[in-house]
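Down below are the structures I want you to see.
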Structure I
Amino acid sequence: MKADEIRAMWVRWSHRSDIAADLPTIEALAKARIRDRMMSYANIFEPLEGETEADAMARAIADAPALWCAAGLMEVFRLAADEAQMTREATVFEGAAVDYILRVSQERGPAHAARSYPDDGN
């Protein structure tokens, strides 16, 4: 999937006709939620060698579309104060995060996890 397809899905599944102006905010909040969930595992937004930041973002969306779909809908429903729908999407988000981590660890090996603390040799 591409960013435009994810945004279109958020519009359709949120059942809101006035969401277009909020899409940049929703995208930023979804990105932050994904970054925070993956922070001890991997920086999925870091550009690889020869990539621009836009390329890295497109790769992150293409690699984990379910994660993006759920993260954005969580933010839509959080902003709309719809706790039931937000809870449902949080469950879907967590499942997508686990699936992504498992898939990446199979591709790259379990030592791929990024450390968020210095390795002092102990």
Structure II
Amino acid sequence: MWSYGNIRIYAQTDVDATSQIIPRIQPLSGPTILQIFGNDSAIKSITAIVVGSGDASSLNSYAADGTAYTLVSPEVTVGSFYLKSISMARQYSISQTMRPDLACDAEVYMATMELYGA
């Protein structure tokens, strides 16, 4: 089971991105000059199902509190990540069965999260 900051999420996609910081300098005469300034921290994009308005509200607040939270997959602790951005799309359903601890008519959301490594 996946979790982010002790909030249970049901990951649908997990995408890793790696990049370098390479600005291009365009002099008036001569070729382009590339300068390498290092690499970005790990960036993860996760699409996940979130059940319950309480969990959805907590995740939304993580995008504004400046705190890194632990991301855990079923296999390992992935690491500590800041929640750069999150968008929640309400999924209309008659009944949810993923979280038996919540009411069967609890809200279901599809969350798209962008996480930056701490």
Structure III
Amino acid sequence: MSSAGELRAYRAPFVSAALGWVGCGIFFVVGLSMVTVGPSQHDAVGSLVVATSVLLLSAWLGAVLTTNRLTVTQAGLVYRYNLRRRLVGWPEIRSFGVGPSRSRARWPCLVIQLEWVS
């Protein structure tokens, strides 16, 4: 870091998150159309529940996509993943490496080896 107060935030490239944003937009449009068109006479409550669930899923997916990031600070690494925040201090970090991710796709990613204090 070049200055004491500078923070560096890293996010996935937009191209990688584009599929998530497309899904978020589709869920939003479908949910909004279900609410604005109006429910049928046969299943008014069920249709409204499904529309609300789809809109909430769209909002949750958008929040997840905007908050996932890694920030480098003086205290350590702060990462946000699926609306959770965790700080990993510099003394806890043993080494950095490249290895498979925990996702099903098993993409190569940064692996941080931590010192486990008992």
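All of the numbers you see were taken from the coordinates with simple rules; none came from a lab. Only a predicted model underlies this, so the values are computations on that prediction, with no experimental measurement involved. Cβ atoms are built from the backbone, for glycine too; each structure is taken alone.
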Structure responsible for -2500, with helix-only ellipticity at 222 nm (-39500 (n - 2.57) for each DSSP H run of 4 or more, over all residues; to 500) calculated and labels I, II, III on offer: II
Distance in nm of label points 7 Å out along Cα→Cβ at positions 13 and 77 gets 2.9 when computed on, of labels I, II, III, structure II
